Every structure is written in C-alpha cells, then in structure tokens.
Structure I
Amino acid sequence: MDPSILSGMRGFGVATIPRWPWFVFLAGGMGCLACSSLSHLLACHSKDFNLFFWRLDYAGISLMIVCSFFAPIYYAFFCNPYSRLFYLASISLLGVLAIIALLAPSLSTPRFRPLRATLFLSMGFSGVIPAAHAVILYWGQPHIFVALGYELAMAILYATGAGFYVSRIPERWKPGAFDIAGQSHQIFHVFVVLGALAHSVATLVILDFRLRLPTCAD
C-alpha cells in the first residue's frame, strides 16, 4: 500500500491494523516446508534418523495448520477480542497436542497413517466454527464470502491431498512404477502447496476487508 494513502487513512484506523499475524502464517508455511525438505533429504541416513525426521515432518504440517489460523481469525475478529482469544487459544492448544502425539515414535509407523491424516484434517476443519461466526457477524459483506470461497477451496485441496496420502494411490495399483516420481506422498505435497496458496489469498482478502473498515466501536 502507498505510504501516502496509509497516512491519509489514519483516521479510519488503517494504521492500527498490525501485520504480524500475516507473518506468523508465512513463518508457519516456510517452517513446514523446511521440515519437509530436511525430512526427505536426511530420513534415509539411518533408522534413527528416519524415525526422527518423519516425526519432524508431521510436526511441521501441524505447525503450518496452526499458524494458518492466526491471520484470518485475528483480522476477522479484530473488534471481538474475546472471540479472537478463544479461537486462537483453542487452535494453539489443539496444535500443541497434535504435535506431541505426532512426535511419539510409536505413531510414526505406517499403521497409524490414517490417524495422522485424521489429526491434520481435524485441525483444519476446526476452522468451520470461527468461519461460521465471521459470516454471522459480517453477513452481507462481499469480502467475507470471497474469502470463504477461497477457504473452501483450501479445505478441498487439503482433503484431496490427505486422500492420496492415506490411500497410497497410484503406487498401490502398480508397485515400483512410482518410486521416483508420481507417488502419493509427492501428490500430497502438491495439494498442500496449492491449499496454502488458496489460504494466502483468503487471508489477504480478509486483511483488505479489515483495512477498509472504520475503527471498532467503543
């Protein structure tokens, strides 16, 4: 945004809207992909490394999911501090519990692959409640519905990626043919990146919506 425009809109509370929630989301996304890159690079070193780095990979996904909530919830409930605190505290607690569970070596085995996918999806779909709350608060505001559309796209992309992750398609159909490229885990990562991009757009739409609003009523 042009600094002169920002200065001229101080009376409307634009200058008081912090940007740190947006950077929390970016940091979470980069942290997730960094954990994933390290895991894929080093997990083949030894059995001990394999167990540690795949747990780190799962923890990174949980981190990104939690960090993804901060910006949209903070901006959507900027004028509702109690709701904002409740939702952010709830998803943070759920994320910590999920990370603790995922770091357990016993849960890193293929046997618990559906459990891990369920944990990720549960955290992601826990956003349905604050999303519905935001729609009720700002019914009729086009920004909210546009953002909700992108968030729905994000949910579909994440769920599709999780579906490939759990089902092991296509390598289950032709074992050995997708060892280098085209396996379910790679497809899963593609959908995760696409979902994160959809969420980025949704967050920017909500931020733009907040910047256009006047200051909160006393």
Structure II
Amino acid sequence: MIRILLVDDHPILRHGVSALLSTQEDFQVVAEAGSLEETARALTRHEVDLALVDLDLGTGNPGGIEVTKMIRREFSQTRVIIFSAYDADADVVRALDAGASDYLVKDTQPTQLFRVLRLTAGGDGSPSGNLTHLLRRQNDPEALTAREIEVLGGVAAGLSNRELARELFISEATIKTHLHHCFTKLGVDNRQAAVALALKRGLIRI
C-alpha cells in the first residue's frame, strides 16, 4: 500500500484527487494539508510514503518549493511529486533543486498519474518522468539555462537591464550576455520576440 499525503490549498481539488486515487487498490490517502504548517503536522502524525504537493499554495504563503524542502529536510523517507497547473522550465528546475522526485501538470491523464506515483514510491528516489526529461534538455546546448529563463521572466515583467541587474545582484553587462544567449538559442533578435516565444513555449509565465 502506497500512503499518500495531498498538499493543496483548495479543499475541493484535494477531494477530487483523493476520490480519483481511491479507485486504485494500492493507494491510500492518509492525510491532506493546505499549507506548510499543516503538512508538517500531518507528517508528524502519519506514516507517508509520497506527498503530492501543489506548487502554488496561495498568495503570501510558503509554496510547494518551500514545502518540498521542508519534507526532504525533516521527513526524508517521504518522497515528493510537485503537482502544478504549470510546467515552465524554471519551476521544474526549482522543484528538482528542492528535492522533488518528479513534477506533473494537473491535466495529466489519470493512468499517467498512477504510473508516476507507483514508479516514484517504488524507486530509489532519483528523478524520473518530467524531471528526467528536463535533465536531458538541460544538456542540450540550445536549451535555456535557469538563469536565462530568470532574466527573460524579468524582461516579461517589464524590468530594464539596470533593474534586472540590481534584482539579481549581477552586472548589466552580464544581463546583456544572458539576453544575447537567449536571442541566439530562440532564434530571435529582440527582447519582445524572445519574451513572446518563451511564453508560447511555457518557459516563463506572467
């Protein structure tokens, strides 16, 4: 039996996912949580093999990345899958860095969700699924790096090179270098086109 904790700030969504998982004989939702604090309490009270954690837990609250870090730091026997409405590269990189074993979007088909849950619970804790795909993509010289995605996200938010440099604690020259690499990899020649293409590909969001 795979013991699962659902972490999402929307009770109705948790109820729906729980009902879906209950159709499988080897899944048991042992607890639900809507915040970092509730997650910690649930893990203290229950034995959990796998936490399915939403990336966004509401404005002003610690999100799924912070929850993942806490789980991996304090309850290392519990593996984490980030479950999000978005699959932007920057979010997947952050999930991997935080210690997540996989990353799924919420429009994933149930059969795929079941498969990844079983693989993650029965595996050795190494990244799989979307994270493995990301690792392969990161080795592609044409793929944007996490920092380049971060810079493009700032451009999309309307920040100037000077503002970006100040926010990221790097020089304006470095910002220009990152942007040049973005233009080359995306096959565009200006900021607006780079942002438009990055949004279309789901690399960033605004």
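Where a number appears in this text, it was derived from the coordinates with a stated rule and is not lab data. Keep in mind the model is a prediction, meaning the values are calculated, not measured. Cβ atoms are built from the backbone, for glycine too; each structure is taken alone.
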Among I, II, considering only relative contact order in percent (Cα under 8 Å, 6 or more apart), which has the greatest calculated value? I
Who wins on distance in nm of label points 7 Å out along Cα→Cβ at positions 72 and 144 among I, II, i.e. which is largest? II
Tell me which of I, II gives 23, 17, 14 when you compute semi-axes √(5λ) of the Cα gyration tensor in Å, for residues 56-159 alone. II
Entry that produces -25500 once helix-only ellipticity at 222 nm (-39500 (n - 2.57) for each DSSP H run of 4 or more, over all residues; to 500) is calculated, selected from I, II: I
Hey, distance in nm of label points 7 Å out along Cα→Cβ at positions 40 and 168 derived from one of I, II reads 3.3; which structure? II
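Where does the value 12.5, 37 come from, among I, II, when Rg and Dmax of the Cα atoms in Å, for residues 24-111 alone is the thing being computed?
II
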